[in-house]
Structure I
Amino acid sequence: MQRLIIPALFVLLMALAATVPPTTTSVSAAPATAPTFNKDILPILQKNCQECHRPGAIAPMSFVNFNETRPYARAIAKAVVNRTMPPWFADPTVGHFENARYLSASDITAFTEWAEKGSLEGDAKDRPAPVVFNDGWTIGKPDIIVSMPKDIEIPATGVLDQSNVLVYAHFDKDMWVKSAEVLPGNPRVVHHMKAWIRPPNSTWMKDAPEGVLYSPPRGAAGFDGVAPQPPPLSATGYRPVQDILAKYNPGVAGQEFTTGNAAKFIAAGSDIVFEVHYTANGKPETDRSSVGIVLAAGPPSQRHLTTTAISERDFEIPAGAPNVEVRGETVVNEPAKLVWIQPHMHYRAKDYVLTVVYPSGEEKTVLRVPNYRFDWQIGYELAEPLELPKGTKFKTVAHYDNSAANKFNPDPKVDVKYGAQSWDEMHVTFVGILIDSKANPARTFGGSSGRRPVAQVAE
């Protein structure tokens, strides 16, 4: 059986909402301590939830006003108590992250008491002003916009494979990028998306037509069965490389690359590849997404690279096996700084840990995800860059459940190996790192995971 990529909690919220009786009373007699929507609940929703839970955004229900939110009171309380909402799955005792989405204990108490004590609206004068969301570019006006050349048609139903869309960008000169943002043309069906820089003379997708959905061959990701050749230096003396320019996930806005006086590099002659995962929503839709680019003033001292540190491909998860461990490892060949981490597995993954081992032998756990969720593609932004001396090792470990007890499992009766589609599996770590701007990015990583260090891994 194949499953749609829809965050399971949304389904739970809708199911529980059907059991909540409607209310016609906004302000009624209640204990003095009973929280109200306007005073206690709405400010929390505005800060933590409405980015996704508003009209036209990714969530199937809106939490902008009382009438919209009241039917989901009990479901919201259950979700925040279980810490499945807001979507943040890192162990809070490990690491510090700039984009952490934690509700305080008092916030959680407010939701549970609101659900238990009548889910009252409260006094209108307590209602905060509505939040004005920027549905356009959050990075400011882009200097360059690269868009899909035509609409992509999304069917009403079915499971949609991970696919790529090639766009000839016609960049006519080398450039450094201060910030970039993927803007989905239709957020109702775009679950997540990346914009990749395809460097000049790359063989990746060499036979793909422009502007149409193209699925990579099974087992091939980042190149179509042809090993890429190291590109020559650009006209300005920098090394072109395949790099993630920007990415879109629910609740993720534009990305800036200026930490440590850094920027991203795009060589003249590069193209853009949109890596897309669409979700059918019950009716035919179309999408024409774009990536916006804000240019840096000039060459930086450090280069920001978003790439694959680890992709372990040599594994097999037996049918019915409830707890299979997969490990990955690579080494940092040149000094670097770690600024961002995104583990990526599929439906059978249960947990994930990233540890760095310094040349001295000291070990540091950087990220632990005890409850991995494929339906949320979360990247973790370090509060401070982590120095990675030459010779530092990255080690990862994850566990997979291929049994029938895993409610997300597409098919517990089959052995599972590495593959690009969601019914296959992966053991991948994407990272954002800073390296010297003149360094060769292709030499940054190397090790025992059997993978070229800078190449796409499909989602």
Structure II
Amino acid sequence: MLSKGLSQFGGKRVLLLQGPVGPFFSRLATDLRGAGAQVFKVNFNAGDWFFYPRGAFNYRGTMEAWPAWFEDLIGRLGIDVVLLFGDCRPIHQAAHAIASRHALEIAVFEEGYVRPDYVTLERFGVNGHSRLSRESEHYEDEPAVPKKLPVGNAYWAMVWCGFSYFMIGWLGKPWFRHYCHHRPLSILEGLPWIRSAWRKQWYRWIERGAQGQLTSRLSRQYFLAPLQVFNDAQIAVHTYLESVEHFIEATLRSFAQHAPSDTLLVFKHHPMDRGYKDYTALIKRLARDAGVAGRIRYIHDQHLPSLLDHARGVVVVNSTVGLSALHHGAPTKVCGKAFYDMQGLTYQGTLYEFWRAARAAKPDAELYRRFRDHLVARTQLNGSFYKPMKLPGSSTGLVWGVSKSSVSQNILRSGDVHRLEPRIKPVLNNGFVESLATEMSLEKTAA
């Protein structure tokens, strides 16, 4: 999909569902139209509407009625391609199943598998739903990888997009009263970020010296268990584990029973979860009950690459931190479903065996290099959802993995918006599609 660039969407009728917080999907629509596509968009809440206020359908029905409404819409619009961000959101799970049944092309955006400077775009699905081969023999050749351009610091742009999205989403709830977001759509979402800033400074003080110990006298004596955010769909969908707490408990008990007595287990909190969760009491209780209180550490904002360089092994659910661990040559055990979990890269035995087998379970460096090249060439777009790079003729600022000639053609075409003749069948006004301010024309195209 990436090798063909934006030109593959020429002449297609593309439907955008929910995108990342911020204006990325609005910018993407501009680029798609520049490539000759006709673009349509569905908004589900006021945050979506704020960043895509014109030329979109605002779905205001119930979640139960959404599948039938979506199926009717794609038929009436004659949709060829459905683009969405994250394939585990309830609204997207239903839409994905219906689009698959109708043999539509589906492509899913996600945060970058390889970070920084990349975003993910895969045909059909991402993460555990990725159709990347899990067989190492499929990665024997070496694909060409486009040179990466640096995006720069996109953190504060992401924070602003997130704040605006949740604030407007909260204010606009009366207009989208049936919508259920996968995270609380409330102004109160700002409180954990305030708490996070305070905790960051607190942890920096009470954990001073921890990284120095782990990268010097404790080097190769600890196993690192990076935690994921508490509401990560990766845990809800792509693992047998019920929660982050379940992962902590299962990992700690296995370590206590089977790990060498001279090793430590270090849990590292996810930085984006700092303001939401604190597992201190849980970890202390579990460690005490298992008789390993002196061998468990719980840390927060230490430099992850340095920790990976000095760990004896790494245990993850299915986070992309596992890819970083492989990049640093750390033996890695995956406890969930991950696209990089394969012979030659990750440990294929059980968790209780991993503690003693880790020293001899280093990933194959050459296989990892080839796998990463395949990953970048086939699933990664150079750029950011939140901070577009300044590229001629591009609204999103994404670099597609195409030849220079194709890029030039897309740039030349971007200023000439191709408008296709509308072939939309009338959509009955069933009360689901309305504008926030005025009644929206249901035969309106987004081109």
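Read-outs: derived from the displayed coordinates by stated rules, not from any lab. From a predicted model like this one, the values you see are computed outputs, not experimental measurements. Cβ atoms are built from the backbone, for glycine too; each structure is taken alone.
Using distance in nm of label points 7 Å out along Cα→Cβ at positions 58 and 202, single out the structure from I, II with the greatest value.
Top value of distance in nm of label points 7 Å out along Cα→Cβ at positions 58 and 202 goes to structure II.
Which of I, II yields -2500 for helix-only ellipticity at 222 nm (-39500 (n - 2.57) for each DSSP H run of 4 or more, over all residues; to 500), as computed?
The read-out was computed on structure I.
From I, II, which structure was relative contact order in percent (Cα under 8 Å, 6 or more apart) = 20 calculated on?
Label of the originating structure: I.
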